[in-house]
Structure 1
Amino acid sequence: MESNGLASFLPLIFLFAIFYFLIIRPQQKHQKDHAAMLDALEKGDKIITAGGLVATIVKAEEDFIKIKLNDDTVVKLDRAYVSKKVELGNENA
């Protein structure tokens, strides 16, 4: 009787395992990589903000970064709004 009860939970356990490996685990890896990228930002790096602006970092502070949008405009941006770092060779992206 007990093996029958365990067999009824087997599909549920199988679905949870699929859900974990296809959704939860990749999302955790992406969040970890993004946090490491934010910690590694330094002066001179080119970034793309969450709003789609391409900027160059002028000064990296603890919670904020100062970015240069053009020759005249320097603004302060929360680190959470940095979408990605533009790698060398991808400036036109």
Structure 2
Amino acid sequence: MKTFTMYGSHVCPDTIEALLICNQAGADYGYRDISGTMIFLKEFLSLRDGNPVFEPVKARGGIGVPCFVFEDGTVLLDVKEALSYAKK
């Protein structure tokens, strides 16, 4: 299974659900809480501002977490899609 980094927030219900799903699946990932430290928030905003995958989310006023970033540069916004990609 490919390793990925999940950006999220401990105050986001979607992130909490994604963490549970990833843990149940035995996924190999790192977690960066954008609410917990300014460094992770800045990393996430840089990613979000420069990646077109976030455009639909931003257009509807969303933040874009949870977000799954793979070592090959792939960025996904759906936990099930991320776990499927990790298995490839």
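To test your reading of the models, identify which of 1, 2 gives 1.6 for distance in nm of label points 7 Å out along Cα→Cβ at positions 34 and 50 when calculated. This figure was derived from 2.
Set 1, 2, criterion mean count of other Cβ atoms within 10 Å over residues 26-33: the highest-scoring structure is 2. If we compute relative contact order in percent (Cα under 8 Å, 6 or more apart) for structures 1, 2, which one ends up with the highest value? Result for relative contact order in percent (Cα under 8 Å, 6 or more apart) over 1, 2: largest is 2. Which structure, out of 1, 2, was mean projected area of the Cα convex hull in nm² derived from, given a value of 5.3? Here the read-out was taken from 2. Across the set 1, 2, distance in nm of label points 7 Å out along Cα→Cβ at positions 42 and 74 reaches its highest value in structure 2.
So if we calculate distance in nm of label points 7 Å out along Cα→Cβ at positions 18 and 66 for every structure here (1, 2), which label has the highest result?
Details: 1: 5.4; 2: 0.7.
Largest calculated value belongs to 1.
No value in this document is a laboratory result; all are computed from the given coordinates. Fair warning: this is a prediction, and the values are worked out from it, not measured in the lab. Cβ atoms are built from the backbone, for glycine too; each structure is taken alone.
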